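What follows are several structures.
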Structure P
Amino acid sequence: MTDSTKKYEFKAEIKKLLDILVHSLYTSREIFLRELISNASDALDKLRFESNRGTEMFDKDLALEIKIEFDEKKKFLTITDTGIGMTHDELITNIGTIAKSGTEEFVRLIAETKADASNIIGKFGVGFYSVFMVAHEVIIKTKSFRNDEKAVEWKSDGLGEYEIIELDEKLPRGTKVEIYLKDDAVEFAEKWRLESIIKKHSNFISYPIFLEKDKINTVSALWREPKSSITKEQYDEFYKFLSYDSEAPMDVIHKSVDAPIQFNVLLFIPKKSNDFFWQDRENYGLDLYVRRVLIQHKNKELLPEYLSFVKGVVDSEDLPLNISRETLQENVVFTKIASSVSSTIFNYLADKAKSDPASYNDFWKEHGKIFKLGYSDFSNHDKYLELIRFNSSFCKDKDELTSLADYASRMKEGQKEIYFITGTNREAIKSDPHMEIFKNKGLEVLYLIDPIDEFVVQSIHKYKDYDFKSAESVDSKKMSDIKNVDEKKNEIEELSKDDEKQFFSLLSKMESILSDRVEDVVKSDRLVDSASCIVSKDEGLSAAMQKILRMTNKEMGQQKKIFEVNPNHKLVRNLIKVFKADSNDDFIVNVTEQLFESALLQEGSLDDPHTLIQRLNKSLEQSSDWYVEVKKIN
């Protein structure tokens, strides 16, 4: 083709490209409006740059804006900007050739992979041509900002040819795109449809966008403004606009990064957790913008799932406009941004925990359940450990929380492990027999009340140099070096050598009674007030963890445990007397069964309590006879 010709024919590969664009983007046709508005915004940016340079320009007093007009009956739509405009040669360069490089690669990628073209539109500079998804004809009328350049018109049906005509008529500076809609695209000449698309994709364009006479983008891109100029009310209003929450946010995190990657981030932590998270787990993510244009709503790769309670936006200067989802995951810039966003949140929470522990505890009570899921994030392992919280035996009530750092600072001399115990609530844990040795030695124990807590401590394994150890499986002999808080001698007398021998024989008898239900029956060094308890083997699972696993795997059998008996308990002392008199007395069998099943019941692993209840009722019946006889009640 030559400069004098008015009709131009697209190259063969561009014809094929146009055909792909028209037919492969059907489900995402609304994207065309985003592309045209982005082009208009870019033209206005270029004009502003020239103005700041002091360049003389045509229509210098013309307001910088974007106007969209429509006519549903005529199936007609126009997008007009007052930007830099184009000359004849610029029109050929910017529009006529689509993409000077990469066009063949674009066609090959679509043809070979059958990819969704909506995800890679713009990657090869073909954003403008998405208009042919909805148009059977497009006319561009444009006037350059240069005074001596004529207005130019470009016209095409997107099938193979386009015309360029120099206009004699006077046009205002800028570019006007006239779109003649296809019969099945008349929805794009309806006000509600256009307004919804603008608000979805282009709401934060820095120039006013008018739909007919109404300004649509009324909410500013707050993340682009300096923090010092933004009021709390503005943050609150923006958060409610973004999240549809009726309450103001708990926290606002606003950061601008200039090097090595330029991006802005505005994040919010809600006051209340999302109660529907587990029913709607996919409904999270940050909105990703590139130069104020929405690229992806609720992008899930910007944050790990356990930070999904965070709402907000990320706006990058360094990502290409319209980058595909597949390319996003492989893009080095995007990966660095995602890592920086997570670090920003961790640093904010760490500062909050240090400067305002009470406020941090409020955060934890709302969002801790989700945050705990980060136990498998090894890239942020150390930061995560400093932020998790637990209730413990040191806390004055169920609402107080402690960090692992605070726990470590209170460890006793000679203590080499961080102890934890599982239970349904604080009161139940406090009365657990396994707690008696820790109370006696003044050792702090973490209370794991949430079912996920044990998964957390078992997965993170240790904090600094200290391993986590379940109170159910701790070796009491290893704790002998830690002094008791109360050094007073027990009120009960020590067993005589003969009684001690009888006690160990009694343990063997109890083991034969319980048979294969236990691993062993042993003397307890951990119990103070209770007669007996069940202890997990050192490598065994806790009762709570076994219960959870049985719920997911019905075939899992009962794990054998060690049955510990306290020789200083009054009931056991009486049992020794009975044993000495008659080692085969049924009372020994009944008491052994009752103690064992009571221990199972207490840890929540007794499958059938009916036998225990029947035995208990019979014992009460017998004891009532003895009581009546002793009291001489008629």
Structure Q
Amino acid sequence: MEITEQIEKFHEFFDLVYREQLHGAISRGENFLIINFSDLSKFNLELAQELLENPEDVLRACEIAIEQFDFPNVKNFKVRFRNLSKSQEVMIRNIRSTHLSKLIQVVGIIRQKSPVRPQVTSARFECPSCGNTMTVLQLDTKFREPTKCGCGRKGKFRLLGQEMVDAQKIVLEEAAEDIEGSEQPKRIDVFLKGDLVSPMSEKRTNPGSKNILVGILKEVPLIGKDGGKLTRFDLMIEANYAESVAEDFTELNITPEEIAEIKELSEDPKLFKKIIGSIAPSIYGHDKVKEALVLQLFGGVRKVKDDKSINRGDIHILLIGDPGSGKSQMLKRVSIVAPKSRFVSGKGASAAGLTATVVKDEFLRGYALEAGALVLTNHGICCIDELDKMTKEDTSAMHEALEQQTISINKANISATLRAETTVLAAANPKFGRFDPYELIPKQIELPSTLINRFDLIFPIRDLPNKAKDERTAEFILQLHQKASGGDAELRTDFLKKYIAYSRQNFNPHLSDEALEEIKEYYVKMRSTGDEEGAYKAIPISARQLEALIRLSEASARVRLSTKVTKADARRAIELVHFCLMQIGVDPETGKIDIDRITTGVSASQRSHISMVKEIIRELEGQIGKQIPVDDVLLKAKEKSMDSERVEEILDMLKKEGVIFAPRAGFISRI
């Protein structure tokens, strides 16, 4: 088809099919028009085919056709095409040289994004000898000047002006769900120009968001060290249209028949039992943990207050257990069931890989932002295995993501706040690899107390010999191997996925008065059981556990597809929280629950002993002088009925903290 014929056809197409949309775009002051590709193929199949084969020429013809309409102030009008036919949708890994200079459609997650910078598209020069004006189109990466003028002059032309366009580069990576097996996701650079980098479009192309991109595949020459071009070329897509895909659980397509099946299941009296049985059918026992994982997948309700403060709805869970107790297996299973998830292992994860990092961008000569696992699973679940193997610096990067649900990054002239509304399920081993049955559980959890504090539920998974239980476990595992199936799940994984997605899309339960009363009663009852004697009162639970109770009861209502949290939901949440507190938060000296055992690592009774020892040291300093014999401290402590072993332990701890030091053997001094 000739160019003139193409222009005529496009003129006709706009006149007959897209007249209103064109007028609307121009009256709004927009210099672009989005066209559905199927409309063009219905109008003229040959023209649509030509667009896919020679996009640059056809797009130029399309723009000329619009200029012929004589609209006032229409300059550089762009036409964008969306919804290409399935034949033009190419996976990033399958892009080859045959696709060069053709219009293709790719889907992926944006991993990296550079700042918006102006780029010259054409420059006007004047010849100083004859006054002739020349326009040079800037198509390459290097700035071009005219070589000679019609009057014979060569070089030294005066630059009159240049036309600029905003440009930005993003890196598109294949989405994890589109990859089969354990292949590494492939990436491609995408170049955005003009209205595709307007502030409105900017939001759609944030790192971590899933996008559909339509563009022309181009080759980029690689420059060798000597400045010459290499025979090898790089690939890049010059974007024509970008559209963000509604990610996370809203992405799933649920048919009316499936909705009917979902509603039928929600009224089943054995609903919880069925879902808990389907969460990890190949692992024996651990029903409480599985129940918590079910509630975590459904999640609580995120609330944004009028003063813009946010209460997170995500339930974070930490599993600490002996080796071989099926923690990693549960994490893997949850990452399969969750509609959007990533699995990360402690040793292979750094702070940058979890949150976000700034990388040097060779293309636009600047720095670009690259999103990590917590940002990429926004509105999803991130499973972190081997949390205890991560360094302290790396785990501290998670603090903000767990509570504030954002990730702030301030590096290399980039200040950004990325959204990370992510649920975290983490697994770790105790201090010495396995729980010591004679030692207290909290003492064996070697994780920063600030990080532990942010988890709603902490489950110690212990592997203790018990003849009856061991027999059942062995039988279960052996039968699994005999059948070579994955355990009898009551519900199919894809159906469970859709059930979770449907519930999260359509139900935001609120607390009923009975549920509110039940939670309040438990909270007040727990708080009032604190140790009355002495200056240091044991704090059984804090407001953080109260929020956890609310989130868990909302999740329980979501499982039933209900918009109201009932008393039964509140009871289920209380049972789970109490189960965790009884295992981890009990102070051995008083036998009462003390939340400080988990959150600070020092219980209230310990704190009161520490302050007593400090008081004794102060007293003796006034009587004896700077150097105090340790024996005197032990004698004084005995008078106050304190165990000498405990006192020596406290003195060692104070030495480590730098409160006291030993000037010579058997003596201590305050610093």
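Among candidates P, Q, the computation of log10 I(q)/I(0) by the Debye sum over Cα atoms at q = 0.18, 0.22, 0.27 Å⁻¹, for residues 457-496 alone that gave -0.75, -0.92, -1.05 used structure P. From which structure (P, Q) was Cα Rg over 2.2 N^0.38 Å calculated, if the value obtained is 1.46? The correct label is P. When mean count of other Cβ atoms within 10 Å over residues 41-48 is calculated for each of P, Q, the greatest value falls to P. When distance in nm of label points 7 Å out along Cα→Cβ at positions 297 and 377 is calculated for each of the structures P, Q, the largest result comes from P. Quick check: 16.5, 51 is what I get for Rg and Dmax of the Cα atoms in Å, for residues 169-240 alone, calculated from one of P, Q. Which structure matches? Answer for the origin of the read-out: P.
Read-outs: derived from the displayed coordinates by stated rules, not from any lab. Predicted model only: the values in this text are computed from it and were never measured. Cβ atoms are built from the backbone, for glycine too; each structure is taken alone.
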